[in-house]
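In what follows, structures are represented as structure tokens.
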Structure I
């Protein structure tokens with residue numbers, strides 16, 4: 001009897017692993033093919049080149065620098081350090097990093113599967129995982145050396161950990177949530193804002209009386225403390241090299257001056273986007289051209305000057321702001337970002353690139369419509385589980401309005417779009433079940449759930 005129970009338990013565990021493993025394999029293969037076709041001749045440029053430069057300096061001189069020996073406080077540490085580790089183990093070839101991103105992207109798809117399975121059902125979770133595996137707006141970040149792929153994975157890991165904490169209250173999920181939150185904060189300069197989203201999440205969940213305030217406050221404190229333990233050493237390092245409080249990284253001034261300037265106001269191709277500070281304000285850009293060579297204090301001075309110049313430009317062009325903010329919002333929802341380093345942009349005449357671009361342009365507006373329907377259908381029953389994603393979406397929109405619009409900034413909320421689409425299908429099944437206990441499909445041995453999943457998969 002005991003042996004039979006043990007065998008059944010092992011069999012159940014394997015059955016639980018098979019869907020996740022299938023999603024991972026499908027997603028990994030899609031991303032590997034992308035890297036061997038679209039990104040076959042890829043070499044890092046722009047921000048990606050800076051990430052690689054910092055990684056190489058970490059390996060060769062132990063300095064988190066763009067130009068040794070001057071430390072930099074312009075970049076968050078997780079992604080350059082990750083590249084450094086991969087280069088140190090496998091060699092300085094960006095293909096190894098991109099293969100790593102194939103695993104990261106596949107991991108994101110598995111997390112989407114687990115999240116949807118948790119709030120809907122395992123079958124709808126599998127549907128979400130499969131859709132995520134072949135969704136161009138997700139895999140497009142896994143063939144170049146920007147920070148988006150890892151950021152999306154860590155954000156999704158934090159969301160799933162918080163969901164499990166919400167459902168179980170177990171200490172291990174508090175710790176995992178804190179670790180993921182800390183890594184999100186250290187992965188991109190704006191990642192630290194996720195802490196504010198956690199605070200908002202605690203307040204709203206507490207006000208809804210979903211979880212008792214005593215438990216909620218305890219969990220929030222533990223998650224925040226674990227995250228703070230990860231962030232604090234980097235903040236201390238930044239203070240040691242700059243004598244200023246920089247929690248993770250600078251960059252606000254550079255982004256603002258590139259978003260608010262005469263160049264973007266007068267040029268139709270650039271309107272609502274971002275240009276290099278040397279184009280935005282050539283005189284100011286020239287003044288701080290060597291700031292990265294001079295070190296943290298020069299970088300601080302540069303960012304402050306850039307931000308002041310951007311704020312003055314906004315004050316002088318208030319009448320243009322509504323049109324500019326509208327452009328920011330529209331650009332956020334475009335199918336693909338037009339980044340110079342992105343392989344589908346750099347190798348746009350490549351047949352594989354054209355195929356990916358065609359798929360991305362064809363699917364995105366259907367995705368938006370279905371996701372909105374999913375939001376409307378699932379809000380009453382599942383808003384608590386999806387609250388963090390709602391907050392993340394609002395923050396992303398606010399960030400793009402304040403800075404500039406690009407589809408790349410939308411990357412962290414792409415998983416929500418997939419989950420909402422599956423949520424719409426789940427809702428339809430619930431309606432079919434509630435309105436008819438016996439249907440023609442059931443009499444033929446086909447359940448409403450299987451029917452809807454079959455239709456969604458073929459669409």
Structure II
């Protein structure tokens with residue numbers, strides 16, 4: 001295990017042990033690890049089992065206090081492609097930056113230690129990058145709900161309807177959907193490593209939203225973006241101890257990250273402004289809906305009012321500007337309501353959505369009952385058909401038996417007939433001789 005420095009910035013190749021030459025392997029997968037022993041084996045099994053063998057798996061232990069370090073050493077001992085780095089606890093962003101500094105792959109991908117990939121994920125994405133000479137490749141994915149043990153499709157990870165006809169593309173050829181054809185998260189994206197270094201793209205070191213800037217800027221600066229439409233990654237949802245699950249502790253971090261993106265490129269957005277507005281408003285709404293305390297809700301509200309709205313100038317637009325109707329209603333309340341009124345609005349909207357969800361569930365149950373009745377009727381009909389077929393088979397078997405008996409009798413009659421015919425021929429011959 002290689003020890004890294006305790007600074008928040010990437011330690012560079014000097015802290016990585018033997019990194020040899022860059023581009024030595026096709027893909028480097030960087031895995032930040034912090035107290036995820038319960039999920040780590042599933043993650044590492046999915047990586048070591050990749051059909052693309054020319055890879056390295058750079059695991060950065062962020063000061064774990066559970067069994068994670070022992071699991072990492074176990075995998076490193078039996079697979080030379082697994083490299084283990086260790087740092088004092090600095091957060092996932094710093095861990096990923098340190099892993100990136102030590103990466104040797106032509107391409108890099110980041111995988112959280114509680115997520116997992118399809119066996120052909122790296123092979124398909126690397127091949128697509130090579131084919132399209134891409135800086136970035138985005139794949140479709142799925143969500144795994146930890147509390148339910150349920151895997152579901154997640155169209156938002158790759159919005160196919162927001163892709164241009166011509167691939168690869170960039171901010172000029174798909175400006176309208178640049179920030180909204182995919183999630184602004186890194187787990188479903190492969191990058192040409194040198195592209196990240198050329199544009200000095202690194203993770204933030206905040207508790208939440210640490211991947212906003214590196215992902216948004218990567219999409220902005222990429223000359224060639226390509227996609228693989230097959231779901232290749234699975235993102236674990238609703239772990240109570242995950243960073244996303246503890247948003248209230250740092251509720252404004254994602255908002256501040258998006259404001260840094262705005263400060264850097266807001267004046268240059270041009271036709272990409274619509275996509276930016278929809279994405280940022282979605283992040284703001286997500287923040288309000290997912291914090292768990294009044295204090296965190298108030299902190300989000302105060303930051304938006306004081307720092308976001310005066311600069312970004314969100315406002316209602318004509319129908320069709322925003323992707324769905326709720327945006328205009330949300331913006332109207334966001335810019336016009338007091339904290340108390342806005343909280344009441346969000347509570348009311350949440351209540352309406354719960355009612356709508358309950359109505360959908362009731363409708364699904366009604367449809368299920370209807371289908372059950374239809375299935376029972378069909379089953380009864382099949383039962384009757386089975387009985388009818390059994391009766392017809394019995395009648396058929398009887399006919400076969402009778403046919404065999406007739407054939408036996410006919411054979412006997414035929415024998416008598418042939419014997420009689422032979423006698424008649426003999427008599428005729430005798431008469432001719434007389």
- Query: Given that FRET efficiency 1/(1 + (r/R0)^6) of positions 152 and 416 (r between Cβ atoms, R0 = 30 Å, to 0.05), derived from a single structure, equals 0.00, which label among I, II identifies that structure?
  - Reply: II
- Determine which structure produced the value 13 for relative contact order in percent (Cα under 8 Å, 6 or more apart), calculated from the coordinates; the candidates are I, II. II
- Which of I, II yields 25.0 for mean count of other Cβ atoms within 10 Å over residues 56-63, as computed? II
- Query: With percent of Cα pairs over 41 Å apart computed per structure, which member of I, II shows the largest figure?
  - Reply: II
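For which of I, II does mean count of other Cβ atoms within 10 Å over residues 96-103, calculated from the coordinates, equal 26.1?
Derived from II, not from the others.
Taking helix-only ellipticity at 222 nm (-39500 (n - 2.57) for each DSSP H run of 4 or more, over all residues; to 500) from the coordinates of each of I, II, which one would give -16500?
Details: I: -24500; II: -16500.
It traces back to II.
The numbers here are math on the coordinates, done by the rules we state, and not lab data. Please read all numbers here as calculations on a predicted model, not as lab measurements. Cβ atoms are built from the backbone, for glycine too; each structure is taken alone.
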